[in-house]
Structure 1
Amino acid sequence: MDITEVAKASGLPASTLRFYEEKGLIQSNGRNGLRRLFSASVIERLALISLGRSAGFSLDEIAEMFTPDGPDINRALLSAKADELDRTIEELIAMRDGLRHAAVCKAPNHFECPKFLRLLRVAGKNRFRQPNKLKEKELK
């Protein structure tokens, strides 16, 4: 497949494919004129890269998972990333619930609403002291 076909099949621009090749994430098999050529299996590799990026892995972390024989996925790293996602989900749920409450709160001013003030304190505490540590129970 030439780079245009890979770009079309993967939905990624050719510039991203060239960047991934520079980072060692994918490899071309040669050229047809000026166009890079890739094996069809590059689509699976790109899908794995996309999945890793969606899960929050850096390109360097993803690169470490590739060997010449195929992916060698670090299970401990997957578990740690899943734990991180759980914390992020808890934070987002707490933020969502706080925003929903603020939207329907009967207090004349949001700064008179105890629950909204707790949300502000927790958000400020997390922003300035402990990023990604929002605790849902602090909003209840």
Structure 2
Amino acid sequence: MAHSSTRIAAAIASVVAGGRFDGFSGNCARFAIALNHALGDVGEFHIVDGGHPEYADHVLLKVGDLYFDADGASSAEEVEITWDEAPEYFGEAGEEETVMRLADDSGCMAAPLDMEALEARLREALGPMDAPAAPAA
């Protein structure tokens, strides 16, 4: 059982529209980690490198064929158009510390983000997991 991509995108939109959680401003990694925890650690962390030696330009969570961030769902092609780079696999659940170090979220431009509150709000917005599909007759 899992959440549909439509439900994930709707939950993100609902949480971000509330105005308390900014998944950008240096918080893309934190947002991706909180979303992955809320989804039961089913995603992979992908980055848009940007050529900086010390941090990535953006961190997204890949679930299925889609990439999620505070803007919702995007295809690989849409990520590449938006960020001028293709998303690259970086890690998965258990590698959050490395993902956090990669993101430039400790600088003066980073907005405060309460990851526990964000995760709780995402879980609430996601609701229960989708029921598995009925077997074909």
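Who wins on distance in nm of label points 7 Å out along Cα→Cβ at positions 14 and 94 among 1, 2, i.e. which is largest?
Going through 1, 2 one by one, distance in nm of label points 7 Å out along Cα→Cβ at positions 14 and 94 is largest in 1.
Can you say which of 1, 2 returns 1.03 when Cα Rg over 2.2 N^0.38 Å is computed?
2
Could you figure out which one of 1, 2 the value 36 for relative contact order in percent (Cα under 8 Å, 6 or more apart) was computed from?
The value was obtained from structure 2.
With mean count of other Cβ atoms within 10 Å over residues 30-37 as the yardstick, tell me which of 1, 2 scores highest.
2
Cα extents along the principal axes in Å, for residues 22-101 alone was computed and gave 61, 27, 19; which structure, 1, 2, did it come from?
The value was obtained from structure 1.
I have 1.9 for distance in nm of label points 7 Å out along Cα→Cβ at positions 38 and 70, calculated from one of the structures 1, 2. Which structure is it?
The value was obtained from structure 1.
Rank structures 1, 2 by mean count of other Cβ atoms within 10 Å over residues 62-69 and report only the one at the top, that is, the highest.
2
One of 1, 2 was used to calculate helix-only ellipticity at 222 nm (-39500 (n - 2.57) for each DSSP H run of 4 or more, over all residues; to 500), giving -11000; which?
2
A short reminder: the numbers here are calculations on the coordinates, not readings from a lab. From a predicted model like this one, the values you see are computed outputs, not experimental measurements. Cβ atoms are built from the backbone, for glycine too; each structure is taken alone.
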